[in-house]
Structure 1
Amino acid sequence: MRILFIVNPISGLGLGKELPEKIRRIPEYGQVDYDIVFTEYAGHGRILVEEARSTRKYTHIVAVGGDGTVNEVGGALCGSDIAFAVVSLGSGNGFARHLGYSVFMTKALKQVLTDRYAWIDVLEMNGKYSLNVSGVGFDAEVAHEFNNLKIRGVVSYIYAAIKLWFRYPEKKYKMVSDGKVMKVSCFILSFANSSQYGNNACIAPHASVRDGLMDICILKRPAFFEILWFLIFFMNSRIYKLSYYKEIQCREAVVEGDIHRVHVDGDAYFMDFPIRLKMHPSVLKVVVPKKME
């Protein structure tokens, strides 16, 4: 086993900088061969993975950071036999939570050494890989608002969501999924590979990273008197029980509508429609700390 840690030093309010010392304090790493590199700018993680793959030096590459770092590193490893693992330091950590990784650094570092692996699916959205959840509706607007805030973290994300909740209207979309045409008007339109945005906010309770299917999640705006119930169901993986929620599973889809701002695994992007979605089954080898469904 030879591990490369790719670390975002500003994730977790700078907690990533403490990684070398954290590893030195873990006895299990006493006999492990590893290197640590720090990202310096957005997109650097992808470049570091490409360089590491060309050397054929590493058996494992670990993303240490938030959802953006996880997306960069994991996406760049698609099609490789190098094992991918996650030590999450971000504000959501949805992909890591879905796989069963701890949100505590020391425990997650021990989980990296687990000898259990799985080949998982990855979603492609207009040429960008999505490991977790992406979208074009309200959640995309929140991602863009959050991206403009100076202070990161869960509190800032909640602030962005509350600020936009009553301003953002339902929008109309046309979807073709596996050849079936559908027109919808909705508040949230998300495309899920795994189940949650992060912090156990579960938008796609039935999503699996091993079924070769994406889950298209359609949520109409909850009425004012329904907001509390919505939050309870949303945070307890029961959103599918709500009458104004619908989940469609498919392998490919094309989405048209009033689309410009999108998010890919929580990172804000600009894309014009049509949004072309395609699942790539079993293309990413991951270290999993628990048995996967």
Structure 2
Amino acid sequence: MRMSRDEFLNWPRKRVTLLGMSGVGKTRLANLLRSDDWFHYSVDYRIGTRYLDEPILDNIKIQAMQIPFLRDLLRSDSIAISNNITFENLHPLSSFLGMLGNPDLGGLPLREFKRRQRLHLDAEIAAMRDVGSFVDKSCSIYGYDHFLNDASGSFCEIDDQQVIRSVAENTVMIYIEASAEDEKHLIERAASHPKPLYYREAFLDSMLDTYLTENSLEYTTAVDPADFVRWVFPHLFRARVPRYAAIAREYGYTIAARDAFEVKNSAEFLELIAGSLSNNE
């Protein structure tokens, strides 16, 4: 959605989508605005609670069935397992996505890893298609004046232009751009706390071949899951930057991650976005 600074500031019910790599501050802003009459639509939360809820629970049950005590209780319907995802706790989702590599180190075989990656992509596309309906629900059901779509860090990996256009038609798309300093910090954080990530399949295949060659490994099952994430994250980061920039050029606007970090309230958030719109008039 394109508009001028004045049109945006005078818009009675603002609708914004925040884009960017995980860690640039999207969810921090969403949490900040949630207490100031903004509806927080978390795509990761929607994925975990709506579209991957059953696969997540199935994965947990498979693990529980390995324990005789829990297996007997599950088979007799004596206990129930639920998915307790919250905006602040998305661990059930990330644990399902998992990391690739040696099963003895908590890794997944390549075939299973790719299956879960495909499920995640399908779920993310479905969750993004829901944005328009939740724009309406946020006001008609929940009574919020403004709507914030907190997109996942892998949004730029969606190749379906119809989905991207749909989000752009329903919201003002804002790309939070990381500086060189931010990039260094995010890479260091990924190295110290490696976590499950989504990869475009062609990218994964290429990076995995390179990693195996560089480490003289013959099989994926020999890969240290955490080490692979540490190694691949800088490549993933740099591959996503131009994809996000292209989306922002065609459909939205760009703000600096450092400026987003300085935002303390809704008024400052609106002024920051308005400034970006002014720069593009």
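A short reminder: the numbers here are calculations on the coordinates, not readings from a lab. As the structure is a prediction and not an experimental result, all values here were calculated from the model. Cβ atoms are built from the backbone, for glycine too; each structure is taken alone.
For this structure, a couple of remarks:
- Structure with the greatest value (metric distance in nm of label points 7 Å out along Cα→Cβ at positions 94 and 206, set 1, 2): 2
- With percent of Cα pairs over 32 Å apart derived as 23, matching label from 1, 2: 1
- Calculated for structures 1, 2, relative contact order in percent (Cα under 8 Å, 6 or more apart) is largest in 2.
- When mean count of other Cβ atoms within 10 Å over residues 214-221 is computed across structures 1, 2, the figure 22.4 traces back to 1.
- Looking across 1, 2, the calculation of log10 I(q)/I(0) by the Debye sum over Cα atoms at q = 0.10, 0.19, 0.20 Å⁻¹, for residues 126-245 alone that yields -0.43, -1.08, -1.14 traces back to 2.
- Which of 1, 2 yields 1.06 [Rg/Rh (Cα atoms, Kirkwood Rh), for residues 78-173 alone, calculated]: 2
- Parent structure of the calculated result -7000, given that helix-only ellipticity at 222 nm (-39500 (n - 2.57) for each DSSP H run of 4 or more, over all residues; to 500) is the read-out and 1, 2 the choices: 1
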